[in-house]
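Computed from the coordinates by the stated procedures, all read-outs in this text should not be read as laboratory data. Since we're looking at a predicted model, the values are computed, not measured.
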Structure 1
Amino acid sequence: MVDLNNALSLLQEKLQLLLKQHAALEKEHQQLKQSLTQQSQLTKQLEGQLKDGKAQMTATLLSKAALDPAEKEKWLKQIDQYLKEIDNCITNLNP
């Protein structure tokens, strides 16, 4: 009878431990879901900014079809910087 009580006690302790682990994993899961949602929203926002930037760049380049070389170099550097920032953000979103 003592062995049965000990076995039940041990089983109950293990069950409590599993329930605590399950609760911790459930909490972590919710946090990860929230983080994923935030990252997805940020990705969409950055994609929108990229699209807007491309449209603005295209409009600017079309309106100034004959840019002088210094102005063209300035634009290319700025565009490269934007692309690096966007690539960095995308890299950070997808570890």
Structure 2
Amino acid sequence: MKLANYAIRINGGITEGPCAQIHLFNEANKLAGYIQFYDTAEIPAGSNDNYMILTMPFHKFSAIVDVLRNESPVFIKWQEGGDNGFISTTQERIGEGEE
């Protein structure tokens, strides 16, 4: 599913559960899913019920924000047969860089 917008939430004072979330919206500005970031050794599996919930370690937070800010188009996809999804882009020419 192609993404159009996102919102970041960084939770304060959290000892359990996600320490940060990125809410992801499709082109109709409807919630497509979100990424929950954990600063713990155990990271729960994601889910794909009403919308996708991806789970990742917090050290990936900056890389995901960088992709959302600098790449286009960006997609959220579910890993078929798996327990998590991923963020992806389309192919880009090597060395293309920013114009």
Problem set entry | Which of 1, 2 yields 27.9, 96 [Rg and Dmax of the Cα atoms in Å, calculated] | 1
Seminar exercise, completed: From the coordinates of one of 1, 2, helix-only ellipticity at 222 nm (-39500 (n - 2.57) for each DSSP H run of 4 or more, over all residues; to 500) came out at -34000; that one is structure 1
